[in-house]
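> Some structures to go through are shown next.
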Structure I
Amino acid sequence: MARFPQRGRGASYDPPNRFERLNIVLDDAEEHAQSQSGRRTEFFVDATRTILARNDSPDVGFRVSVNPYRGCEHGCVYCYARPGHEVLGLSGGLDFESKIFIKREAPTLLRQALSKRSWVPQVVAISGVTDPYQPVERRVELTRSCLKVFSSFGNPVAIITKNHLVTRDIDILAEMAERRLVKVMISITSLKDDLVLKMEPRTSRPHRRLQAIEKLTQAGIPTGVMVAPVVPGLTDEEMPEILKAAAGAGAISASYIVLRLPGIVQDLFLSWLKDHYPGRFKKVSGRLRSLRAGKLSDSRFGHRMRGEGEFASVLEMVFRHTADRFGLNQRHDLDASCFVRPTQGQLPLF
């Protein structure tokens, strides 16, 4: 079966769902016709009754997160969240970035969760899975509404995003920052517009993300840069320039994550690489294997985010040296000591 790059999408096809016995496979003519017309984005109501997601991974810096959306229209071809769409009976390919589930009750569910006596005040990540500022957020404002809830309770949050849209909420974020209740990480994979357009087609362009860092820091909101993911053999050489540019925009901290390829993401990414950068295929796959003890993916805690071996050590050294050189090593601890459960009638959401 031929696979054709899809206009405005990261994935080029819908791989079979591992949980489904039957899957639809288009012939080459249908695949080509769909690639020319483009996949329309559809939105669905997610009727979930819980909003706080918990994890026990030692590789991430939070235990609880809020994800207002399932699926992500940004369409980053490497996104580790893609396999999550399979449990919905969909594909982690084009379905993941064109069938978006909206948790309309997220602010109400969040208020209920934080009101419980069992809730222990702590930093909550927004989002941790799919981007909380993906395009649909401009219209439905679920992330903004959730921020208002967190602010009214005095519960700290950490935000991770690739979208300049985060600057829309500076009014809320600046007030929270005065109480040490928020920090923001802007994810930058590459400074090359053409590469970003192919790999992360509906995200903000690199210069817009740098502008977001600048606007947030000027408003007194502690902001860092996340070089993620680092794609060995394709974007790793940009790490020093990304860190320098972010520091110049006002970032105070930095981190990085090496490309992960869990489940169907491996085939999707390799197919994308062959379509767009065939001359880099051997180099990228070879360096990934050097990081993963001969494999393309490694799910072990302590190894999946950074890899191991000589090349992993070089990446770590380059990152540490450059981050230190540009002062991207400042700590900003958030404060959960001012948490309070407002009485009824004191919790405006909109």
Structure II
Amino acid sequence: MKAAVLRRAGEPLRIESVDLQPPRPGEVTVRVAATGVCRSDLHVMSGATRHPLPVVCGHEGSGIVEEVGEGVTRVRPGDHVVLSWSPVCGLCFYCTHDLPAQCEAFLDAVWNGTMKDGTTRLSARGEVIHHYAALASFAERCVVAESCCIPIPKEAPLETAALLGCGVATGVGAVLRRARPAPGSSVAVFGCGGVGMNIVQGAALARAAPIIAVDLIRSRLDLALRLGATHAVNPHDQDPVTAVRALTERRGADVTFEALGRPEVMHQAIEASRRGGTTVLVGLGAHDEEIRLGAGSFTRSDRILTSAYYGGIDPARDIPMMMDLVQQGKLQLDPLVGRRRPLEEINEAFEDLRHGDVMRTLITF
């Protein structure tokens, strides 16, 4: 099968012929319908995130089940699924304490680029190829853990459903599952890309007001206003912290979100929260970057600082809920797709991401 392989950090992806083994017990083969191009993949490509190489990237996808391994009960061939990059055992401390993305049974394997048993299902001419984020969806097919397969109705939009696997789930989940703002709470979203735009949608679902979108790109701000934001702030034009304070009653938002993974923007999001307010860090930063806080001033402000890895969601519970919202017209996917490209244009898709001139690019098969 064809797959996009990263062999060295800093180099383009290569379209190669790759061998895929059949699924083993508890595993599923999925024919990929679409996969989104996300900044987390870009971090691996640049070397900002350390990962074993060579690797097939891609962690936001949807597809159709082709084959199931022994003991699989969740899905069967022909089922339409959203691919979750967070496999879970359902039994460990974290799974039973509503933090399945920290699952003890799978966490090391996910970041080691293997399946749960420590081996891979990918190879090329006898060479081991690693899986990124339990999926490796930049390929025509992938073998994944059964729990990565979230069934969706066959009448649901299969291609755009791929976005539910990461960007939408992370953004909406950060609001509804981690921050949980009360109706009427003021919200500011720093960074309105693939995740931030869905934080905006999540805030609208939570009936927050005002909802302040902060971004450097005018087209993103325009889309944020269409998807539920009440105000737009461009840091090119004004200081975003000052602007958020001016737009809120208590000189700061009740809840602020950072969705870029950049320390300087994280600091702005913290400063834009009110005394006693909450800041949720959602963007995945580079492993060697740090955030600095004034120890005395932060403590005196009574602020809460937290993070939302994968939006704090339970994929099996929350992705079907979000698909229901899509089918009800309460959560929008189509406006999030800026461009569709074939796998052969994967590097051009990452140029789309770097330039920021489109929202999500979908690789479609």
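A short reminder: the numbers here are calculations on the coordinates, not readings from a lab. Computed from a predicted structure; not experimentally measured. Cβ atoms are built from the backbone, for glycine too; each structure is taken alone.
> With helix-only ellipticity at 222 nm (-39500 (n - 2.57) for each DSSP H run of 4 or more, over all residues; to 500) coming out at -10000, pick the structure among I, II it was computed from.
Derived from I, not from the others.
> In terms of distance in nm of label points 7 Å out along Cα→Cβ at positions 14 and 126, which of structures I, II is highest?
Going through I, II one by one, distance in nm of label points 7 Å out along Cα→Cβ at positions 14 and 126 is largest in I.
> Right, next: With percent of Cα pairs over 23 Å apart, for residues 174-309 alone derived from the coordinates and found to be 22, which of I, II does the value describe?
Computed on structure II.
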